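Asks: Got some structures for you, see below.
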Structure I
Amino acid sequence: MAADFEVRDAWAEPERSVDILFTGFWISHIDRARIDEFFGLAIRWLAPGGLFAFIDSRLDPASGSRDHLPPEDDVQIRRLNDGASFRVRKVFYEPADLESALRRAGFAEVDVVTTARFFVLGSARRR
């Protein structure tokens, strides 16, 4: 069994189908208005029976940098050590919202859970 690791534009249409698709700390940067679009794209990447899995951030006051305030209107200001600052989309989705969006995209065997702190984990299969 071989595995390929590919870094690419997350919004590009698939060029081939894959058995497994994983995203790490990406979903929390997707605008709420585009989550259905992204999960629709994710399911198109997968071969029938393929697995989509993810890990992401959940809201936890102790998990961020001391100088990163909680997001307002799903936007967070991130400050770098050199003093530069950037506005970053940061959405803390609830598991039920992610489950619903995955099902709307056509996924089956949807499972989204949280750890005691810090993380939301999810998986779903293409029918």
Structure II
Amino acid sequence: MREVNKSHLNYAAADTKQWEQSAAYYLDKSKAVEAFVKNSGLGCAMPYLHNGQMHDYVPDFLVHLKAEPASYLILETKGYDPLEEVKRAAAERWVTTVNADGTYGKWRYAVAKKVSDVPGLLQ
């Protein structure tokens, strides 16, 4: 867990020993971030089909960026994942659908392959 300020929660729970804590640090310190939350137990999931069965993809972070109009980033921190492309496609379909509606601001999806990618993805 990492104590954070730019979240409605006072800690960012992490599923990894260092990777997600480091990403939370960058998110919390970034001037581009209005607020963020670790997407754990929030119910924000993107459905996808794999091997004939439905699954839910739960990305790591939801980030509210300081931008006009309202702008949001779904941020995944990922090493190797054999289902990466399937999950990416699910997230991109979700983003396209939400952006087409237009009610919930502008959304985008990004994957950080290493912690040092996070600051650049926030721009």
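Taken together, the values in this text are just the output of simple stated rules run on the coordinates, not laboratory data. Since the model is a prediction, treat every value here as computed from it, not as a measurement. Cβ atoms are built from the backbone, for glycine too; each structure is taken alone.
Asks: Output the label of whichever structure in I, II has the greatest value of relative contact order in percent (Cα under 8 Å, 6 or more apart).
Replies: Details: I: 28; II: 22.
Greatest value across I, II: structure I.
Asks: Here FRET efficiency 1/(1 + (r/R0)^6) of positions 82 and 106 (r between Cβ atoms, R0 = 35 Å, to 0.05) has been calculated and equals 0.70, so which of I, II was it run on? Don't skip to the end; give the middle numbers.
Replies: On the way: I: 0.20; II: 0.70.
Corresponding structure: II.
Asks: Identify which of structures I, II gives the largest calculated value of mean count of other Cβ atoms within 10 Å over residues 42-49. Numbers along the way, then the final one.
Replies: On the way: I: 16.0; II: 13.5.
Between I, II, the highest calculated value is found for I.
Asks: While we're looking at this one, here's another question. If helix-only ellipticity at 222 nm (-39500 (n - 2.57) for each DSSP H run of 4 or more, over all residues; to 500) is calculated from each of I, II, which structure is the one that comes out at -8000? If you can, show how the numbers build up before the last one.
Replies: Numbers: I: -5000; II: -8000.
Working through the options, I get structure II.
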